[in-house]
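Below: a set of structures, written as structure tokens.
Just so it is clear, none of the values below were taken in a lab; they were calculated from the coordinates. Note that the coordinates shown come from a computational prediction; the quantities given were computed from them, not determined experimentally. Cβ atoms are built from the backbone, for glycine too; each structure is taken alone.
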Structure 1
Amino acid sequence: MTTPRPVRTWLSDMDGVLVHEDEAIAGAADFVKRLQDRGRPFLLLTNNSIYTPRDLKSRLHQSGIDVPEDAIWTSAMATAQFLDGQRPRGTAYVIGEAGLTTAMHEIGYVLSERSPDYVVLGETRTYSFEAITTAIRLIEGGARFIATNPDPTGPSVHGPLPATGSVAALITRATGVAPYFVGKPNPLMMRSALNRIDAHSETTVMVGDRMDTDVVAGLEAGLRTILVLTGSTRADQVERFPYRPTRVVDSVADLVGLIDAWDDIGPDQIVDFAN
């Protein structure tokens, strides 16, 4: 076996890892502060396209976690960057909220219902039947179908909520057209995040709470992965997947004391895999 390289940069999911809705998970603030104190470059990733980085910075601050805007990377931002590379200054019919519409405007896209280049589906807590119907008709008319992320549900204090993946499935069933998902687990989002902080996959760790998005995205991008058990995936579900994270820990609090050690040797050499 080759000796793992030291961990120099960190990527981490937000919901289920650092916060549950507006409540910080124990140890999350300490984890982020330790990364900052050690000068470790990091980026917080989220498939949630509802909020802008400024919104998320405020939300985290109110939870007791201080993170700069430029340390947040959303599926909306990754989607906008992707479209800017595909068809610069194009047009799109967008179903989503400020996080998505702002990202689209910032790359110079025009939001329109008249023969748009793309239908872009994102997260919203108020999906409109009328908007979904319009999307279906535009896709049938030739618009390309893009979705920010494939998550079928999202977390809330009252339990799971239908998310982008579920609505995308509805549109696909009606049109026969499947979307291109930009967010996790697409390695495209992971690579764009690495590029954003000039990180290398061999010296970066991805921390997440979902085996089907965070962990598989990290694996496919060549990162070491850590699953925390404070979110979507339970401990008894890990072995059902055909792939494994590098490590499984109870929560992000378990990582705080190990950041210093991982500067010198890899996490593979610190913690035994939790079955």
Structure 2
Amino acid sequence: MKITNYLFIFSTLFFSVLAASTVPATEREEAIARGEYVFDIGGCASCHTKDMPLGGGVELVTEFGTFFSPNISPDTQYGIGGWSNDQFIKAMREGISPDGEHYYPAFPYTSYANMTTKDLLDLKVYLDAQAPVSEITFPHELGFPFNQRALLGVWKLINTEDSWTPDPNQSDNWNRGSYLANGPSHCTQCHTPRNLIGGLQEDGMVGNKKGPEGENVPPLLDVSKLAFGGWSEEDIAFALEIGMTPEGDFLGGSMNHVLENTTGKMTAEDIEALAEYLYSLNNP
């Protein structure tokens, strides 16, 4: 009888410890999966993968000079390995490195500032779980005065806006779409014209004649309804999913990267939410 009781107690304790030990692992796996999705909706692969995943090295040629994307793998020498959660969030929201240096706004932290803490932390868990890449980050090629990082503190004072907040007068689906466009998916960064010092103008997403790769980025705020403004929600969703316009043409330029690494990996629900939000810009 006593042996039976001991066996019962032992087995109970064993399975309790086993269950307790698997909870953190399960939670981490779930966080990694969520973080991978945040990575996708943020289009991180487009800018941070040239030769090796997360190794950086992608060139962004602008009128201010050429920027090279950094290594964001968990490599402790060349990447972001060893960063604390607070350091990661500060980099994403404020554009400040762990060393206290300002990041150039080629890194769209003015949009990432709108991301939730949960999304940012899940993203970090995912990045930390990837293979380290021993690839050095190339220095930017910028002329004077754009090579003076200290001036970026002044730039931020002029060009940083209040963080995005949900609109209580809109649906949850609309707010999700607005969050995607103004936060992780940073549609505003390409489709909004910039001022003389590279800040986003207040006009909104009316198009940008000096977009990525020097291309003319079309407007998403098209009040004349001559093009995008005349699309239905279904048209927008279809274009975001497979890249085809209502006229049967295919989106090109940097949208190829967006389709491959961002919207093409979104859930159907997020595609619908983003389409609802973008449609509302032209049909208030």
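Just a few scattered comments:
- With respect to mean count of other Cβ atoms within 10 Å over residues 200-207, the largest value across structures 1, 2 is given by 1.
- Among 1, 2, which structure scores highest (criterion: relative contact order in percent (Cα under 8 Å, 6 or more apart)): 1
- Structure from which -9000 was derived, helix-only ellipticity at 222 nm (-39500 (n - 2.57) for each DSSP H run of 4 or more, over all residues; to 500), options 1, 2: 1
- Origin of the value 1.24, where Cα Rg over 2.2 N^0.38 Å, for residues 128-239 alone was derived from one of 1, 2: 1
- Label whose coordinates, when Cα extents along the principal axes in Å is calculated, return 56, 38, 36 (choices 1, 2): 1
- Of the structures 1, 2, the one that 14.9 was derived from, the read-out being Kirkwood radius over Cα pairs in Å, for residues 96-167 alone: 2
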